[in-house]
Structure 1
Amino acid sequence: MAKSKKAAPTTSAPESAGDGRQAALQRVIAQIEKQYGQGAIMQMDEQSYAKIEGISTGALSLDIALGGAGIPRGRITELFGPESSGKTTLALHVIASAQKAGGVAAFIDAEHALDTTWAKRLGVDVSSLLVSQPDTGEQALEIAEMLVSSNSVDVIVIDSVAALTPKAELEGEMGDSHMGLQARLMSQAMRKLTGIIYKSKCALVFINQIRMKIGVMFGNPETTTGGKALKFYSSVRVDLRRLSTITDNNGAIGSRVRARVVKNKIAPPFRETEFDIMFDSG
């Protein structure tokens, strides 16, 4: 007599792995938002900061080279180059553009060399421009941090990184060795500033100078001051060089400047452009 086959037990369909992962994801998102606040984590299409706004440099060709909008808001930008290459003039044009759009601008004059007459010629409203002439590098960067944290300033220019002298160096004797002090100061400042700049949509512009490396036999001997932190944390780095002097029958009237975008996290890098800076109007 044939044995009857035992019927297989019936079970309900298990919850799919995909549904389980999605439920776990929603739970952890809810936990993160409960602990760190609404908006601490979100999907990219919900990201209100996804579209990066910019402030015009006053030179259309440079705005296009930077991605079309100019100096990005919520990011760090470094303008560097040798002397008389138009770094401060370009930064003042950015300030003028921000003010024309109804924004608030600040100029941290670590070099104590801001020429308000020249700034007026470039279109800067000096009566509403916030100016600080700090005594130490720490003071300059702390002022910048406080301005950014206020969420009320649209652009801050720091002129220049080379002039951000650490307090320990100022209090020391002439000739004392203070290796790495400025680099450590900049590294700490970049770590603190990057996040709050992104949230406040403030454009922070550092002006930097060129130095020569000692003993370099091959490659580019040029470098910028302040260590490597600013290079890494900057979303945009622009190398400015004066190519020639513009003259007429009365003599020199301006400079031809080449701008090379050596780093750009918001648009294709390594774009170059040339523009004129006139001595009477920028």
Structure 2
Amino acid sequence: MPLPSAGGGPAVVAAAVVSPVPTGEVTLLVVDAEAPLASVTGTAFERQIRFWPAGDDGRRWQGFVGVPIGTRAGTHAVDVRVSDTEGRTSAPEVSVVVEARRYATRRLTVEERFANPPAGQAERIARDARRLASAFATYRPERLWSGPFELPVPGQSTSSFGRLTVLNGQPGTRHAGADFRATTGTPVRAPNAGQIVLAEDLYFSGNTVIVDHGAGLFSLFAHFSKMHVAVGDTVARGDVLGEAGATGRVTGPHVHWAVRLESLAVDPLSLVRVVTEAGLAD
């Protein structure tokens, strides 16, 4: 039950739906107030929390909190500040408990030409990075999604989020998404509603589609053989975004699904779980 603020501000209570939260995963922060709130803001792990009103009366607000890989285990304070319709403010005490998560390591030895991109592709790779950063910087405050997040193709993930690849003895990047087995041409469906903010061929990820779900949440899909959407299109959960393939720097056809809270990569499967556990999948 919301408790009165010592400073005379609105009575609120805030809590994480899932706690403890493994590193690299996401939880949902819920703020409940006894009276309608005009705004809710916050920061966690040096990143802004994008809250949205969860209802018509303004008494409940929600926002995703992602825990970066490398965060120390333990209790971490979260800064939340609320303002009611009369301009009164308060800052409820809230924290998130983080637990360590073990990530797999894959060691590969390959020919040098497969380990490093050709020098002539440097300009394109830099341009692609700018295009991705620009897409993830597209912020719209409204939540476009509702109900459950569903897997883009049937089946279990075959490649774990956060896996580190050591190539020819040199540590590379961590896997920023979840991979699913799929043959070329398999329809890949939107996990939830949103708007397309990128649909183009990139050097590393091939035919790439980014769905903006609103409130700072994005889905990225890579390596499509064909794309069925264009920038500006709106999609519903289950709409076909494209077909599985092996475009870009990959060795075989599959579906790569990544989730971002703005610039922070989080485990897509944790998003599926937390939305269900929070009762938002009804």
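Read-outs: derived from the displayed coordinates by stated rules, not from any lab. Since the structure is predicted, the reported quantities are computational estimates derived from the model, not experimental observations. Cβ atoms are built from the backbone, for glycine too; each structure is taken alone.
Of structures 1, 2, which gives 17.4, 52 when Rg and Dmax of the Cα atoms in Å, for residues 190-253 alone is computed from the coordinates? Corresponding structure: 1. A value of 1.3 was derived for distance in nm of label points 7 Å out along Cα→Cβ at positions 38 and 86; which structure in 1, 2 was it taken from? Here the read-out was taken from 2.
If relative contact order in percent (Cα under 8 Å, 6 or more apart) comes out at 18 when worked out from the coordinates, which of 1, 2 was used? Attributed to the structure labelled 2. Quick one: helix-only ellipticity at 222 nm (-39500 (n - 2.57) for each DSSP H run of 4 or more, over all residues; to 500) came out at -3000 when computed from one of 1, 2, so which one is it? Source structure for this number: 2.
Structures 1, 2 were shown, and percent of Cα pairs over 17 Å apart, for residues 142-261 alone at 67 was computed from 1. Work out the source of 66, 40, 36 here, i.e. which of 1, 2 gives that when Cα extents along the principal axes in Å is computed. Matching structure: 2.
If you line up 1, 2 by distance in nm of label points 7 Å out along Cα→Cβ at positions 110 and 230, the top spot, with the largest value, goes to 2.
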